[in-house]
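J.: What follows is a group of structures, each given as structure tokens.
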Structure I
């Protein structure tokens, strides 16, 4: 999330509205956000329902237990998912260029 925070202007200039969803304990997230403010909304999925529904919850593997894999979803203005990236490990992310390209294409279609 730090990378998105550092590049937030790049995303918003392409028409993105950024929202983070974390599958963690609400109180811990709240404490973290008090100490480390983030300039976009963070939704807490404490019961991990969203993580399960979107296919990013990992019950058990070699690097994690009951954790959501990093994922990026881009939705269009009507709420239809137009891009999905679900990492296979905790340190894998899509390139900025890939995300920017999808956002630019959606922006062009909406104009």
Structure II
């Protein structure tokens, strides 16, 4: 399995419930195909730099997923055919990002 960073934009014209359903469908698709969502950050509603499908705003979600490499093509197709998504970007990462630094004071090498 490979590790990916995925940023996708969900349509702002959807209601909160519909938007949640679109995100859940994507999560289910990933899990049914043997993937694991390591982390998901919801950035919320933001203005787009330019119109996408005649929309000025979109709901941004950043996810870190571990999925088999052959599933990426199907994942891109899934996002393309579902109307709730405006755009998506999937980047392959070499390794998982480092876990949060240990909480505590700053160490120095003095």
Structure III
């Protein structure tokens, strides 16, 4: 993704960055609640990924952060574990799914 990244670009481009060979038949909903921007979710199933704005009624994991944290993690300027340890990211639900995100998407 480019250095001029926005939430809109993230939501649009994440499915194209998906690595189906890393999904191992994963079926999960990743909800992203962005405190100062629109919420969106990723649906991963059947070795495919789709993104949609809004709140999913039954996500497997919900990741809560602000837009700047999301952009730093997507750009590789900060890893998700670091954001979590610094209190910049919270996870609710099946938190083990969060550990798979880095492998599921290429930069």
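J.: Of structures I, II, III, which gives 32, 29, 24 when Cα extents along the principal axes in Å is computed from the coordinates?
T.: That value comes from structure III.
J.: Check the numbers for relative contact order in percent (Cα under 8 Å, 6 or more apart) across I, II, III and tell me which is largest.
T.: That would be structure II.
Read-outs: derived from the displayed coordinates by stated rules, not from any lab. Keep in mind it's a predicted model, so treat the numbers as computed, not measured.
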